[in-house]
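> Presented below are the structures under discussion, each in the form of structure tokens.
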Structure I
Amino acid sequence: MKEFWAGPNSLALCKIFIVGASAEDAIGAEEKMEEQVLEIPEREWPETQRSGGPKEGQAPLVRPFMPELDALRGIAVLMVVLYHGLYWGMDLDVFPPVKRQVLTLAWTGRLGVDLFFVLSGFLITGVLMNARARPDYYRRFYIRRALRILPAFFLTLALLLAARAVPLNFALLSLAYMANLAPLLGVAIAYPVLWSLAVEEHFYLAWPWAVRKLSKRGVLALCALIVAASPILRLISFRIAETKGWVSYRVFDYTWNASDGLAWGAALAIYLTEFAPTRKRLAQIVGGLVLAAVAIWAAGWRYGILTRRTPVGAALQVVPWHLLFVALLLFFLLAGTSKWKRLLTPRFMTFIGEISYGLYLYHLMCFWMIEWLSVRAVARGWIAQDWIEPFWGLWVRVLLAGVPAVLLAWLSRKYVEEPFLRLKERWT
């Protein structure tokens, strides 16, 4: 790792950050204000929720604006950024044991995408449930989704094509929201974060119909079916890939292998509206979900549940994480409506949550740019090749890429995304 900032390793890293591994989308697809929240008026909550739910003077869990969920989205996107900055594509064997263990912890950052999926399933299902009786149900949903997602997405593709960072065939597949299925067509996923946006879009295509046509309990049953089927489908995909001699992690990006996080979030939205649990009951559920996650890890430890290189890990690695993320979402909703709410909504985290969509889309480009500049700086003698110890060099790189990524995401939010967001009320 001595040649991290220059030479073949640096050039390889430049390439890695263009064609590498997985990442969010959520964030694929997130919202501020009304599209980022469950739009459920008081009258739509069952009587048990109004009487047995929040105490007098205590806000209901689901409100027109939930700033604690912005903070949670901020956590999710920072997880992804740290994953790409400290773990993804790195040869950690060159680091001393303690530093290697610290960097290895960053692999959990890729699960920020799964947290985004849980959030998205929860929020979008709530929006759809609230609008299911509207005559303009489909038109309103898709127009608002397009205004939220497409401007920054088109800008991302334009920047990638202008920089010749992705081939045209991948850009065209991404434009059709087939980035996660590109390997099935013999095309490499040239800009990794776009896979999760494809999963989100597939969810948007099918889920409005399910919510409109099925009863609440029917939707809940569908969620249960997806949660049960996804690990089986991941195992089947793993076994098929094994027969070819090599299991690419890309098989886990296929929509049918990555939908259970969305289903968990959707199930939570239905549960809150259909069963109207009390806060005490929800607190018990949080504890039960955490215990269930720990139990799954304990049972699967000897069978390799922590790695997707084993059949058990391929099928079940993300399952306990989904349980934890549902518990985390519930905890944020409970604490966000309590006297502790200010602790969950520091301005920095809510700001990161507000720009999380753009930050998710652009941060890899910023890592690539830092690698490109570092190679040229060393080649021209502006900095020494070993000017910094490699472990700290990774953290410096995160800072050097992270600051412009945040700035770019903020500019995108203000000047690219918000002008289209203001059209929502006019067009729908």
Structure II
Amino acid sequence: MAFDDRRAAAARAASGAESSPVGLMVLISSLERGGAERQVTELVRRIDRRRFVPTVCSLSSLVPLADRLPNPAAELVVVEKRSKFDWSVIGRVAQIMRERRTRVVHAFHFEAEMVARLAARRAGVPVVIASERNTDYRRPLIQTVGQRLTISRVDFVIANSEAGKRFTMKTLGLAGDRIRVIRSAVDVDRFRPLDASELRRSLHLDADAPVVGMVASFKRQKNHGDFFRMAQAVARRFPKARFACVGAPLRDNLQGADDYYREVTALAAAAKLGDRLLLLGSRDDMPTVYSMLQVKVLPSSREGTPNAVLEAMACGVPVVVTDVADNAHIVPDGDVGFVVPVGDVEALTDRVGRLLGDEALRARLAGNARARVEREFSPARMVRDTEAVYAEGVRLKTATGPITAPSSPSGPLAAPRSTKTATPP
């Protein structure tokens, strides 16, 4: 490519005016009902297809969120790992990258990150984007080694919190200009205040029974024990109150989720809340579940930008969260909810009781919460900012040398020959 041609290509990439859409692969460990997974579906649903042609690649056949994608039959492929250390998955993903002319790969979760970096090198994919959606955790030794051996292949890391950016700089030694903060987003058309009366009837709840909820996967960092201890104290003051836990363990005992779930069920039994405690498992009707709550609680010991907090706020529910990561930014104290110190069950109990005992305060904070999400955490903003990172990666690689798109057997987006294509369950 001549210098002038390369400079013109760089200018087109910088402005988003590529001569043809950029092949994009979003690589993730699964499409289970989790925060990162919901962000992936929002991104792919709303991305500008004049600029990017997306493929979602899941390393697991667990894809309950597939029906949130616009065209899962064409845009979702499953490359299932055959064992814990299945090196063949790298070659199989690289083959899809070649066939779909991938020029940008954006990965979520550790195993997908490792596959993305190694497969991108094999397939000649020029732009690799990593993710950080948590903070202040201790990586297992194998993850630390894997990250350090492959981090040089990453162009940018997208963190969903300022705390996550600082954590990545500290633990991986990356310069700040290689880490972009793009906060999670919520579909406010889907997550909005709804009539939950039918759900309440199905759960045998009295019409005047307030419900305090915790929505979280069963990971130790979520700190369910403090929720149960708060529930015991609140129940003494508000005998009609009910307490709902929504969520399920991670697959394959990831992060010790099955072990933790057994601990949580034992804690729930020890709390002796009886029928005042509702263990609802994983739900498909989350907007209605949130709308059933008077207060949403998240007593985590660490977080990134918690989707469940934003979703509850979008449904007009005041929240009480711990002062970790960026929670104090997401939840201005006293405006949309309350922020309490980690492990301070007395403060947690006080704020929940204050909200249950003051209907006017609860209504004011509920309205503020919905308005804040609409204003600050829109999917349009998240998608726009993510597209800008992709475009910058393409621009930088184009400016320093031509991008050679891997050959495709037929047309700009040939169907993969050796993958399992997922359809919605």
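Read-outs: derived from the displayed coordinates by stated rules, not from any lab. These numbers come from a predicted model, not from an experiment. Cβ atoms are built from the backbone, for glycine too; each structure is taken alone.
> As an exercise: distance in nm of label points 7 Å out along Cα→Cβ at positions 259 and 371, calculated from one structure in I, II, equals 3.3. Which structure is it?
Structure I accounts for this read-out.
> For distance in nm of label points 7 Å out along Cα→Cβ at positions 235 and 339, find whichever of I, II sits highest and give me its label.
Between I, II, the highest calculated value is found for I.
> -21000 is what came out when helix-only ellipticity at 222 nm (-39500 (n - 2.57) for each DSSP H run of 4 or more, over all residues; to 500) was calculated for one structure; which of I, II is it?
Traced to structure I.
> A follow-up question, please. Which structure, out of I, II, was Rg/Rh (Cα atoms, Kirkwood Rh) derived from, given a value of 1.00?
II
> A further question on this structure: Can you tell which of I, II yields 8.9 when mean projected area of the Cα convex hull in nm², for residues 139-210 alone is derived from it?
Working through the options, I get structure II.
> Still on this model: Given 0.20 as the derived value for FRET efficiency 1/(1 + (r/R0)^6) of positions 115 and 195 (r between Cβ atoms, R0 = 35 Å, to 0.05), which of the supplied structures I, II does it correspond to?
That value comes from structure II.
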